[in-house]
Structure formats: structure tokens, C-alpha cells
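Following this line, the structures themselves.
Throughout, read-outs are computed from the coordinates displayed, never taken from laboratory work. This is a predicted model, so every value here is computed, not measured. Cβ atoms are built from the backbone, for glycine too; each structure is taken alone.
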Structure I
Amino acid sequence: MAAHPDGGDLAKSDEILLALQRGILLGDRPVGSWLRHEALAEEFGTSRTPVREALRVLHARGVVTIVRNRGAQVNGHSSRDIRELGEVRSQLEGFAAGLAAQRITDAQVKRMETAWQEFDLDPDIGDRGRRWAESNDAFHSVIVEASGNRQLSLSIQDIHGRLPPNSSYAAYAGSTQLMRRNLAEHAAVAKAIVDGDADTARELMTRHIMSSVDATIRWAEEQDLFRLQDGS
């Protein structure tokens with residue numbers, strides 16, 4: 001009987017899975033390239049067990065194709081995949097925002113507002129991408145938490161596993177204007193939640209997610225990341 005990964009391997013597998021998924025989406029691991037077990041194990045400082053599990057999940061999702069004795073070849077996400085996943089995420093997180101408007105606590109309000117207010121657009125402050133990702137994660141996570149719906153949270157986690165939520169940073173990185181718009185959308189969602197306006201919070205969050213999806217697809221098209229998937 002095959003051995004199952006232990007808790008440490010599962011955690012490492014999840015880390016590798018998200019890193020590979022994001023790298024494929026952003027073109028860092030191009031469509032058609034090979035992912036080798038030994039090389040990935042060395043890159044992530046682990047054994048082959050969590051690498052195999054991460055690739056198995058990506059294969060099940062159609063993102064890579066596993067070839068015996070060769071590794072896994074990158075298929076990538078198509079623009080249709082990204083849009084469809086984004087549409088599902090926008091509805092789920094919109095629902096979460098509507099619930100949060102009715103259930104959020106004072107402590108959660110403070111955490112939500114701090115998340116987007118503390119991000120500094122100053123380009124001279126280092127590691128802007130990491131700081132944006134942390135701020136964005138904190139903002140969306142507290143809203144899902146404030147929804148008070150565990151099953152909704154699990155569903156959103158599944159979508160995040162298929163389409164990492166911070167993948168849109170590549171589209172924002174070169175545009176302060178897009179970044180400011182993203183932060184303004186956060187502020188508008190937060191205000192609706194604090195005001196207890198569930199309908200507006202839901203609508204604004206849905207539009208916010210789809211705005212980031214549209215920006216990601218435009219960026220990927222400009223980088224020609226979908227070309228190989230379209231067979232051209």
C-alpha cells in the first residue's frame with residue numbers, strides 16, 4: 001500500500017502547488033516547459049513526495065500533463081479558464097461581503113480597514129509586490145471570516161487553489177493608476193460593509209473581483225501567454 005504524505009509533506013505540497021500555479025499563470029513557467037521532480041525538490045528544499053502530490057493535483061486540474069519517467073509538462077490556464085474561475089470567485093466573495101455587512105465585528109472592521117489603508121504606493125519602499133499581496137490577502141480574508149459561513153470559506157479556498165488570488169499583481173505592477181483604482185475599490189467595499197449595506201457590498205465586491213480578472217487577462221494577452229494554448 002502506498003504511503004500517504006504526513007502533515008509536514010501536505011503543508012509543503014500546498015506551498016509548492018500555489019507557487020507552481022502562480023508561476024504558470026504569470027508565465028514564469030511557460031506553457032510547454034517541463035517540471036522535473038528532482039529539480040523541483042531541490043528548488044523547494046524538500047523530498048519528492050510533496051512535489052509528486054502537487055503535480056498530481058495540477059494534473060487533475062488540467063494545468064499540467066504528467067508523463068511517466070519525464071515529469072510534468074505545463075498546459076497552463078486559458079483565458080476562458082481564468083474568466084470562468086474569476087466569475088465563480090466574484091460571486092462567492094460578493095456573497096461573503098454581503099454577509100459580512102450584516103455580521104462583521106468591530107475588531108474585524110479595524111483589521112479590514114487597516115489592511116488596505118496601510119499599503120503604501122511609494123515605489124521607493126522595497127518589495128512592493130510582497131506588501132501588496134499581504135495587504136490584499138488580509139483584506140479579502142477578514143471579509144470571508146466576517147461572513148461567518150464556514151462552507152462558503154471552504155468553497156472560496158478551493159477557487160483560490162485553482163486561481164491564486166494575488167496573481168493579478170503582475171497586471172498592476174507597472175501601473176500606479178491601476179493600483180490606485182484597486183485600492184479605491186477596497187475602500188468602497190469596506191465602506192459598504194461598515195455601513196451595513198449588504199446589497200452594495202455584494203455588488204462592489206463582485207465588480208472588484210471581475211475588474212482584477214479582466215486586468216489579469218489583458219496583461220496575459222499582452223505577454224502572449226495564451227498563444228501556445230490556442231494552438232498558434
Structure II
Amino acid sequence: MIIARSILFNILFYLSLLIYLIAALPTFVMPYWAIVELAKVWGRTNLWLLEAICDIGVEFSGLDKIPPGPLIVAAKHQSFWETFALLPLFAAPVYIVKRELMWIPIFGWYMRKGRMIPVDRGARRQALTGMARRARIELKRGRQIIIFPEGTRRPPGAPPSYKSGIAHLYADTGVPCLPIALNSGLVWGRRSFQRYPGTVRVEILDPIPPGLDRDAFLGRLQQDIETATARLMAEPKA
């Protein structure tokens with residue numbers, strides 16, 4: 001049953017994506033926020049499909065902790081799930097993404113239109129400088145920058161591997177950082193097409209105010225996210 005539901009979901013997921021890509025064509029001649037708003041609807045559609053087909057629900061806690069205005073959002077990254085499910089939580093979200101995603105025909109064009117921030121992982125210091133410069137521009141627009149501080153998906157239970165890029169961004173921009181813990185890897189595996197019934201639990205943690213030095217910030221961020229994630233992972237899936 002799990003395999004059959006997973007196959008059906010994957011078919012409808014990509015069919016839905018195709019429909020949204022077509023429906024979004026008019027946004028190319030509209031302001032950037034038009035594609036961002038449509039992406040939020042796409043995210044909600046995927047959450048509905050997961051619940052209806054795979055019996056995967058979601059519980060958000062701490063939503064009242066999201067401050068208004070410009071913000072860095074540092075989220076645990078266990079699954080593809082959070083790449084769309086976090087979108088509806090914020091007024092004007094923008095992801096930091098690997099540069100290669102911007103090269104994907106059509107999908108990458110929409111990412112450019114939404115002013116997503118690409119990072120060339122091979123460029124190192126130059127990449128950090130460019131990321132911070134673009135981030136400052138988007139923050140001045142009042143946007144919320146979503147970044148995965150470990151840089152890539154990590155399977156549940158894997159040792160944390162936080163990168164220095166998040167500390168550089170925090171120090172350079174001078175805005176609060178909002179940590180997010182979650183357990184999405186329990187129902188949507190890192191490299192698996194199967195979707196397992198259960199509940200994705202997402203916990204919005206206390207914002208970290210600007211002004212900490214980089215080491216203190218990175219230590220606090222990792223401690224906050226990993227402690228909350230371990231607790232969420234220990235809770236029943238249902």
C-alpha cells in the first residue's frame with residue numbers, strides 16, 4: 001500500500017508541478033512577488049496531496065514566534081519536503097539555492113524571476129560575498145531569506161554539519177535569525193521515492209537577535225536546532 005500510494009503521489013506531484021509551471025507563465029511580465037505567491041499555493045497543494053494520498057499530515061508549532069519584516073530563516077534540512085512546505089509560512093520568502101538549479105529550463109527561469117539567491121559552492125569566499133550582497137538587497141525589500149545551514153539534506157540521526165555560510169550571512173546582514181527544527185526525514189526519505197504515513201512536525205524556535213559574534217551565533221544555532229530536532233524525532237510518527 002505504501003508503494004502504491006507513493007507512486008500515485010509522485011505522479012500527481014509532477015503533474016501538479018507541470019500545471020503550475022504553465023499557469024505561472026503570465027508572471028514573467030508581472031512583479032517578482034506574483035511568482036512567489038503562486039509558489040506558496042503550489043506548496044499548499046503539495047501538502048494537501050501528501051495528506052490525501054499518503055496520510056502524511058503536518059503540525060506547526062511556534063508560528064507566533066515569526067517576527068515581521070526582514071529575517072534569516074535557518075531550517076533543518078532532511079528532505080525535499082521543506083523546500084516547498086516552508087514557503088506559505090512567510091510573507092515574502094526567498095531561498096538560497098545552489099547555482100545549478102538556476103540552469104534548469106523553465107523551473108530555473110521562475111527561480112530567477114522570484115529573485116532566489118544562487119550560490120556557487122565551488123567559489124568559496126567569493127560565493128559567500130556574493131550571497132551576502134544579494135541577501136542585503138532582498139532584505140531591504142522586507143523579505144525572509146530561507147537557508148539550510150548544513151548546505152544539503154542530512155538523513156535523520158546523521159551528525160550535524162553546519163557550514164560557516166550561515167554565520168557569515170548573519171554577521172553581514174544584521175537581522176534576526178529564526179531557527180526551525182523538523183522531522184520530515186521520517187516520512188520522506190532523503191533519497192527514497194516512498195512516502196511513509198505519519199506527521200511532519202515543524203517547530204519554530206526563538207529568534208536569535210543580531211549582534212552575537214560568529215562563533216557564539218553558530219554554536220547557539222546548532223544547539224537550538226539539534227536539540228529540538230532530536231526531541232521531534234523521538235516523538236511518535238502518527
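Observations, loosely collected:
- Origin of the derived value 0.60 (FRET efficiency 1/(1 + (r/R0)^6) of positions 91 and 131 (r between Cβ atoms, R0 = 30 Å, to 0.05); candidates I, II): I
- Parent structure of the calculated result 3.7, given that distance in nm of label points 7 Å out along Cα→Cβ at positions 27 and 211 is the read-out and I, II the choices: II
- In this comparison of I, II, the computed figure 18.7, 58 for Rg and Dmax of the Cα atoms in Å is attributed to I.
- Each of I, II could give helix-only ellipticity at 222 nm (-39500 (n - 2.57) for each DSSP H run of 4 or more, over all residues; to 500), but the derived value -14000 comes from II.
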